[in-house]
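These are the structures in question, set out in turn.
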Structure 1
Amino acid sequence: MVTDASASFVSPLAFDFGTKRIGVATGNRLLGSARGLRTVSEQGDARWAAISALIQEWQPDALVIGVPRHPDGTPHEMTARALKFAGQLRGRYRLPVVEVDERYTSAEAQSHGARDLDAASAALILEQFFREHS
């Protein structure tokens, strides 16, 4: 029996956070699939407008964000920035936000020949979420 509340999320949006680009993916737990949507490269208010448009279009029931760490699991500067972004998502959209370890997703996406590396990394983050919360 699954008691993890995040296991009830069916259609989340996932984010691969970066200071210059944010990969975005969607997926469906029932189908067990995730796919990259796009990379948000806008900055400032335009970045939030692009994210808001994606949330309005896809109507997710949760947001998943990849949190980077060193290979040994210790945090670094981008860990703090990703966690801050997660807090901003919570505050702006009032949706559940789930943090997922995203070590090596960019390398994996690159090894698969992804055309949009950031969006493909977001899809891998979402697949990781599905595996961890099923």
Structure 2
Amino acid sequence: MDRERLTDWIAAYERAWRTAGTETLATIFTEDASYQQGPYLEPVRGLAAIARMWEAQREGPDEVFGMTSQVVAIDGETAVVRLEVRYGLPVTEQFRDLWILRFADDGRCRVFEEWPFWPPGQHSALPGQG
């Protein structure tokens, strides 16, 4: 993995989130990928399970959100990205996030681990947190 491929992958992730359905997930995640939404949560395992999780958490392709990212580090197949995400207009939810990603040789993510951080007084919208 290099910075250009990682930046392209992040853009593809955002496009997939904004696209109706989950068919595009196979272009960014391996079939056996794991997706951990927080450091104390059990990972969601497998592409089909990740697709179900995405559908349950998105409002749909018209959901208003903005996402900015900054690559922090890349070491071989492992990358760390810092993000800021804002939902709504006006903003109704925001958080900062760290992604620890491990990639397969074909550039798809095989391990997705996120560490979300909410502003003081705002709680997570994820099940089992907040």
| field | Read-out helix-only ellipticity at 222 nm (-39500 (n - 2.57) for each DSSP H run of 4 or more, over all residues; to 500), computed value -13000, structure in 1, 2 | value | 1
| request: For distance in nm of label points 7 Å out along Cα→Cβ at positions 20 and 76, the calculated result is 4.3, so let me know which of 1, 2 that is. | output: 2
| relative contact order in percent (Cα under 8 Å, 6 or more apart) - highest-scoring structure of 1, 2 | 1
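Every number in this text was worked out from the coordinates using simple rules, so none of it is lab data. Here the structure is a predicted model, which is why all the values come from computation and not from measurement. Cβ atoms are built from the backbone, for glycine too; each structure is taken alone.
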